[in-house]
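Have a look at these structures, which come just after this line.
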Structure P
Amino acid sequence: MLVAVGIAAALVLYGAIRFPASAANGGATAFLLSGAGLLAYAMAAGWARRPSSAGVRTALRLGTIVGCCIAAVAVICHCVEISISLPPAVGAVLGGGMWGVMFLGFGIACSATVMRGHPIPLGIVSSVWSAMVSIAILVACELTIGFVFMPHMQQILSAPYTASGMTDPESFVIRHEVGNASSHLFIAPVIGLLVGGLSAWACWSLRSVPRQTSIALGVGSLLVFAAGIASIRFATTQPRAERPPFIMLGLGSLAVTLASAHPLVAAMRRIRRPA
């Protein structure tokens, strides 16, 4: 993560120096927020280099593995989105799928840590750490893509650029990319915390549940998951102003079901020992 943070910080600084118009007229806020977020990530990475116990090392190791896997999927999705003109429905499904990957990954990081006998707080730490690792890598890759493929990004962002009133399309691209980076850096750990909490609660709740009950809960979870997907797909057929309630309902359903998926599967596979 420290390498990714270093690359992202260098690109943000270069963007501010090379394209000063991107930081003018309120754009400096995005650069300041990105800098503050990257500094916090760098401090966390420095702390992670000297873990205080074996449990912390396990939590960070699992979080790093999961975070790198999520980042790989996110970078592929980002490349697809900017390379191919997707229908709105396909784009919505792709975006919802990426959220699903994050919910599932953060949940696995937490539950895998807890199932190794470590305390629940360490499981939540693993979830948050996986979120930070994944978003640090994603931000570094997105900024790199934005700089390397600047003409292509100008074409993609032509409509919002026209509405922005800016006169330098390259500066607009940089402002857009840095603004996205700042929001991702602060939102990701919060999502990791919430999903980790859900996964930890599922681990605690299912620790002594009979296998038959866990199977029934698994079936119910599949139904809720299907309802979440249906809600997101239905949202794509509605006017943009009417979509948020259905999107939020769908993402909430995905978060609950995917965060608890790993503990549920473990409970369903539990072998009942004879008395």
Structure Q
Amino acid sequence: MDCFYINLDHATDRRERLEANFAAYKKPGWSLTRFAAADKTYVADHDISGPTKPAEKGCFISHQLLMESRLGDDKTYLIMEDDAQFGVRTCTLVDMVLKRNQHLNWDILYTDLCIPNVVNMFELLKYRRDLRKKKIEVAFMDLNGVGFAGTTAYMVNGKSKRKVYDALAAYRPIDLPYDLFLRQQSHSGALKIFSLFPFVTTLSDFSDDSQIKMGAAPTDAAWNMYRKMIWIERNLGRCKAALDAMKATLRAEDDLIDSAEADEELKAFKILFSSMASIRA
């Protein structure tokens, strides 16, 4: 699998972290290449039109330019932003799932994404637990009709390269950030977009200081924590410090799950969901 990550020239700490993470977990046949991100200067120099912010335009154009550079072959590849993180089993699981689903018709396949709706988040937690009971490690999740955001890590089907690139190149002015454009394409049926679930990649610590903010800081923290906790290789113990900090801010009326009926997983997610209810109150 050819992997590419988008990275601003000055973001050397992110570059070093991602490359070290990839080197630690890559499998034979997997490679990583840096792709220089289009910055605000590029956006201004090329007079990129649209109401979105310069950083959002730079993100959109960066993904488009990377895809343009890969049109010469029919290989499927993985695109990441520089706050992505691999796990011990990421490469193995991706190889396994692609091999077993060679005939599935998809254009884009996320390996991790943001679910910014607490109802959907709760439903996916139940889905994760159901998959575990059925001894299913990873499933394909159709994102048509699902509220999602983020473009931290996703694959582009080798058979769909031109189709996806043409959709991006034709979208002018840039009225939506890149992730919301893909969501629009998914919901309209223009692109067939799926996600692996549970997620097989996750967010690095740099996600908490993202270069493109998605909303209010407390909400971002909750969304990011959810992604780390729903990850197939998650470690709830490592989430404890952040969850304890969230728990300390809760009021009695924010308690959403009966602790007497909760196992370790539900207790952890109880804190997260209760914290989100508190934020939105």
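Just so it is clear, none of the values below were taken in a lab; they were calculated from the coordinates. The structure presented is a predicted model; accordingly, all values stated were derived computationally and were not measured. Cβ atoms are built from the backbone, for glycine too; each structure is taken alone.
Here are some notes:
- Origin of the value 23.6, where mean count of other Cβ atoms within 10 Å over residues 106-113 was derived from one of P, Q: Q
- Which entry (P, Q) yields the derived value -0.70, -0.85 for log10 I(q)/I(0) by the Debye sum over Cα atoms at q = 0.20, 0.23 Å⁻¹, for residues 130-185 alone: P
- Computed -28500 for helix-only ellipticity at 222 nm (-39500 (n - 2.57) for each DSSP H run of 4 or more, over all residues; to 500) - originating structure among P, Q: P
- Value 25, calculated as relative contact order in percent (Cα under 8 Å, 6 or more apart), assigned to which of P, Q: P
- Label whose coordinates, when FRET efficiency 1/(1 + (r/R0)^6) of positions 162 and 242 (r between Cβ atoms, R0 = 25 Å, to 0.05) is calculated, return 0.05 (choices P, Q): Q
- Which of P, Q leads on distance in nm of label points 7 Å out along Cα→Cβ at positions 26 and 50, largest value: P
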